[in-house]
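What follows is a set of structures to go through.
The numbers here are math on the coordinates, done by the rules we state, and not lab data. Please read these numbers as outputs of a predicted model, since none were measured by experiment. Cβ atoms are built from the backbone, for glycine too; each structure is taken alone.
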Structure 1
Amino acid sequence: MPENTKDEIGIRELRATLGDVISDVAVRGGIKYVTSYGRRVAAIVPVPDAEAIEAKRKAESTDS
């Protein structure tokens with residue numbers, strides 16, 4: 001299994017460090033990708049980034 005990069009974290013490690021990971025993303029920004037068996041399956045993003053994505057999706061769905 002490939003080693004995770006600094007912007008990736010395995011599910012097992014995430015379970016043990018969830019509070020620290022969330023705090024780090026909230027304070028420093030950026031994206032932390034969650035991996036399962038070396039494959040990215042989810043991402044932890046700062047709230048402003050998530051809200052921007054939601055607003056863009058909502059705008060795109062009302063344009064149709």
Structure 2
Amino acid sequence: MDVELDEPKCVAAGQCVLAAPDVFDQRDEDGVAVVLDGQPAPALLDGVREAVALCPAAAIRLVER
């Protein structure tokens with residue numbers, strides 16, 4: 001599975017970082033999310049799915065390869 005982030009849609013809420021800190025972080029200058037691991041291990045996918053569900057801007061997608 002691949003993680004996709006639409007940075008322009010990100011509202012810097014930080015919910016993704018709380019749900020999946022091994023996969024997401026936020027830029028210091030504006031709080032916009034960044035993907036640390038675009039192809040996370042299966043053990044991290046539940047957190048990524050939670051991040052997708054919690055994102056208030058719907059800026060995150062999980063895509064099958």
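Couple of notes before you dig in:
- Origin of the derived value -6000 (helix-only ellipticity at 222 nm (-39500 (n - 2.57) for each DSSP H run of 4 or more, over all residues; to 500); candidates 1, 2): 2
- Test item: relative contact order in percent (Cα under 8 Å, 6 or more apart) calculated as 46, pick one of 1, 2: 2
- Read-out Rg/Rh (Cα atoms, Kirkwood Rh), computed value 0.92, structure in 1, 2: 2
- Structures compared: 1, 2; top value of mean count of other Cβ atoms within 10 Å over residues 15-22, i.e. the largest, recorded for 2.
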